[in-house]
Structure 1
Amino acid sequence: MLATSPKAISLRPYQRALIQSIFEYWQQGDRCVMAQLPTGGGKTIIFGAIAQEFTRRDDAVLILAHREELVMQARDKVGAIANAPVGIIKAGHQPNHSAPIQVASVQSLVRRMDAIEYPSLIVVDEAHHSTAGTYRRILEAYPNAYVLGVSATPTRLDGSGFDDIYESIVCGPTVKDLIDGGHLSRFKLFADPKPMTTKGVRKQQGDYSTHDLADANDAIELSGNLIASYRQHCPGKRCVVFAVNVEHSCTIAARYNAAGIPAKHLDGKTPDEERREALRQFERGELLVLTNCALFDEGLDICSIEAIQCAKPTASLVRWLQMVGRALRPAPGKDHAIILDHTKNWALHGLPTRPRTWTLEGVQIEEKQIQVNPEGEVRELDAPAVEVAIAEGADNALEEIGLTENQEWILALNDLLATQKQRRYKPAWVYHQLALMKPPLSIWATYGRLRGYKPGWAWHRYQEQQESTA
């Protein structure tokens with residue numbers, strides 16, 4: 001019989017409850033269990049505690065990861081928690097097949113599965129990758145092992161779930177819960193009034209084509225905008241920049257350095273030791289900006305990150321939450337994190353604190369009311385730990401806006417609505433008339449509310465209008 005919870009490790013109450021639920025599902029016969037916990041909530045501590053329980057019974061544990069940083073973090077943390085030797089299965093590392101815990105790069109293990117002892121427990125880190133063929137081959141090779149998939153964002157790019165792999169899902173506290181409890185950092189989000197464009201950009205495998213994004217957004221112009229925003233909102237703070245591709249990332253880093261702000265570009269082809277040294281310099285404050293392409297979207301466990309800049313439009317909720325989650329780990333002296341969004345991601349996907357229900361069939365998202373104060377700072381209702389500011393010059397599409405300065409536009413909108421009703425036009429007629437008139441964002445927001453559209457609808461219509469007149 002499986003034990004229900006490790007007892008020797010200091011765990012937060014929600015971590016202990018999550019572990020308890022995982023063991024209960026295993027005990028009732030669900031072999032493959034998914035556990036959801038926001039970035040920074042302590043997923044590695046949880047599966048490290050569970051690994052300790054298995055090794056106490058002399059059972060072998062296999063932890064799957066897909067990236068160098070994740071492999072090394074799992075080795076260090078799990079080894080310390082479980083107080084047991086940990087072997088690494090990855091190119092360039094000396095194997096230790098006798099260790100009771102093995103942390104394996106998926107790409108390496110899939111070619112040498114016969115080299116390890118049959119595991120009793122398989123942990124899949126960043127389990128939203130579980131559907132990949134390499135993961136499936138490994139899981140199918142050990143049909144009797146207990147499986148624990150852990151992820152902050154258990155959904156696929158198309159919004160579907162994992163009910164074809166996992167039998168149950170256990171969800172921890174929300175981002176807002178963790179902020180309110182002091183386990184994650186408060187944040188302020190600043191939206192760029194002239195965000196990157198996705199006009200004409202195709203989608204590939206559920207997300208925007210990086211080639212099309214790069215063509216649609218000039219890297220030099222973009223980097224100047226990023227530097228101005230950094231100087232305005234988080235000067236001197238350690239910031240991670242998420243870029244479209246390697247060329248964009250390199251250009252942004254070069255422009256930061258030219259502006260006297262020490263920066264470095266990293267990507268998946270950067271040598272491991274060079275990457276590790278850059279991270280050490282970043283933690284010491286010798287580097288203030290790290291720009292990257294598809295390297296730190298997940299798995300970057302650095303509490304010293306004080307800000308992130310998103311210069312990477314994404315249609316994926318997973319990628320958006322993974323990016324902004326990098327900044328939310330608390331640290332001494334860190335009153336709040338800064339999120340600088342130079343895309344429309346915030347309007348498309350919502351804030352990190354938006355209520356979301358994670359299921360094995362996909363994610364269900366609850367719409368959240370937004371409120372603005374006279375200074376332009378926006379906050380979600382009932383979310384005192386979160387602040388969002390719209391950068392100077394940007395109207396706000398997501399909350400109630402005072403309309404005394406737009407009386408002429410209000411009268412024009414009323415005339416359109418009256419004409420539509422009198423002549424029995426379809427609602428689309430009003431929309432097309434507004435598009436021709438090019439009203440301010442507050443009018444789009446008012447019309448969107450009358451039609452019952454989602455809060456981000458007005459923002460997107462206004463951005464399309466701006467792009468068409470650029």
Structure 2
Amino acid sequence: MSRREEVEVIAATHPLALAELVLTLEEQIRALQQRVADLEGQLRQNSANSSKPPSSDGLAKPSPKSLRTRSGRKPGGQPGHPGQTLELVEVPDHVVELRLTTCSCGYQFHPEDEPRFPSDRRQVFELPEPKLHVTEYRAETKRCPCCGKTSCASFPPGVIAPTQYGQRFRAFLVYLHGQQHIPLQRTRRIGHDLFGHAVSEAVILGAVETCSDNLAAFEAAVCEQLARQAVLHADESGLRVAGKLHWLHCLSTDRLTFYAVHPKRGKEAMDSFGILPRFLGTLLHDAFSPYFRYLCAHALCNIHLVRELTFLHEELHQAWAGNLIRLLFKMRAVAQEHRARGTQLTPEEKAPLLQHFHNLLAQGRAANPATGPPPDPHQRGRRKQSKAQNLLDRLERHEAAVLAFLHDVQVPFSNNQAEQDIRMIKLQQKISGCFRTLLGALRFARIRSYLSTARKHALNPLHVLSLALSGQPFLPSSIP
């Protein structure tokens with residue numbers, strides 16, 4: 001009997017069973033169609049329309065597409081911008097006098113010819129030949145005529161071996177390894193190529209260890225100040241340490257940076273740093289759930305939300321998502337205007353914007369209705385939803401955090417500060433693959449915290465690293 005004949009027999013003898021079979025098949029078809037749509041959606045996701053990092057785009061990278069809108073201004077420096085150029089210095093290192101001997105008419109000038117005019121000056125900025133300067137300390141030894149004891153003059157602090165590298169050169173090695181992400185072997189090669197000294201790995205690691213150990217006071221000062229900030233940016237990213245997944249955590253402002261490495265990603269790790277448990281300002285993050293367990297105010301990164309809305313608008317053709325993107329940027333522009341004036345939006349100014357926001361969420365719900373049976377209250381877990389439904393849930397549940405920049409114009413629109421601070425440390429992983437030990441990762445994170453904070457204070461990295469190696473690190477000024 002063929003398959004068709006079997007179905008016909010069932011239809012004739014058991015019509016209810018056939019109806020049940022058809023309904024079951026319809027449910028399976030809908031589930032498979034949804035599965036296909038989800039998989040196709042995953043294939044269309046990239047760093048421009050989701051939270052996926054650019055490194056995941058592979059060779060088929062999407063064309064660069066900025067989320068910024070046109071300002072109407074011409075490209076380049078704007079009127080009033082000070083700009084930067086190579087300026088003449090008052091006291092050059094070397095002066096070469098160019099004597100005028102012959103006029104264009106053929107006259108031969110004599111030294112006593114007058115008048116003489118001010119010289120035309122042109123300066124060439126050139127890199128001197130790299131070379132290590134060797135300073136020899138000779139400690140005088142004498143015999144005392146009174147007691148007969150032989151005494152020797154003391155060497156300066158830090159001069160403890162017959163030969164050793166100085167502080168600035170060791171700071172240079174730490175800078176190459178910690179700031180520029182250059183591996184040990186290549187750091188040794190730079191020392192050999194530029195200075196004729198192929199320093200050992202032990203020298204480099206010793207300088208890194210000393211620098212990190214001397215930065216304990218700096219780290220404590222940064223943690224103390226971060227806990228008292230009005231707005232704090234937070235982010236975290238995976239990091240391979242000793243062959244296992246660890247997490248690089250970042251807390252920062254435009255003046256302070258704190259990095260730490262921990263085996264855990266969530267609240268256990270965050271508590272161990274001792275900053276967020278006592279933080280009472282506004283924490284700006286990407287909606288990672290453990291952040292919401294802290295009692296501070298919260299703000300969400302709207303650029304993350306815009307990327308998700310871009311996917312819904314461009315790939316799934318949902319108009320409400322495109323309209324919400326435009327509304328968010330309009331809100332940002334209004335908030336920036338008030339921030340420039342030093343004022344906050346009034347309830348009357350916010351009312352139409354909030355009403356428009358709620359209307360668009362309602363349109364989103366209408367375009368993405370709940371499917372399937374209601375969730376069983378006795379069953380654990382949440383009902384499976386589409387990306388649009390999950391995003392709508394987040395926008396509704398955390399509306400105050402999404403629009404924190406509108407209610408307080410001092411709160412940034414995005415979490416770009418933390419993402420910028422954490423991006424370059426990820427470069428270390430791309431270059432070297434992983435950290436061999438947790439201690440090495442912790443030292444690297446502490447030194448990077450120091451260098452990032454110093455850079456935000458416009459300080460020379462070699463100078464501050466020399467201070468750290470001498471045991472007197474730069475400490476950031478107190479910021480309320």
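Read-outs throughout are calculated quantities, based only on the coordinates presented, and are distinct from any laboratory measurement. In this text, all values refer to a predicted model and were calculated from it rather than measured experimentally. Cβ atoms are built from the backbone, for glycine too; each structure is taken alone.
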For 0.05 (FRET efficiency 1/(1 + (r/R0)^6) of positions 20 and 348 (r between Cβ atoms, R0 = 35 Å, to 0.05), calculated) the corresponding structure among 1, 2: 2
Label whose coordinates, when distance in nm of label points 7 Å out along Cα→Cβ at positions 84 and 284 is calculated, return 3.6 (choices 1, 2): 1
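Figure out for me which of the structures 1, 2 the number -14500 belongs to, where helix-only ellipticity at 222 nm (-39500 (n - 2.57) for each DSSP H run of 4 or more, over all residues; to 500) was derived from the coordinates.
Values: 1: -11500; 2: -14500.
Traced to structure 2.
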Rg/Rh (Cα atoms, Kirkwood Rh) - structure with the largest value, from 1, 2: 2
Value 0.85, calculated as FRET efficiency 1/(1 + (r/R0)^6) of positions 100 and 172 (r between Cβ atoms, R0 = 35 Å, to 0.05), assigned to which of 1, 2: 1
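Please state which of the structures 1, 2 yields 19 when relative contact order in percent (Cα under 8 Å, 6 or more apart) is computed from it.
On the way: 1: 15; 2: 19.
This value belongs to structure 2.
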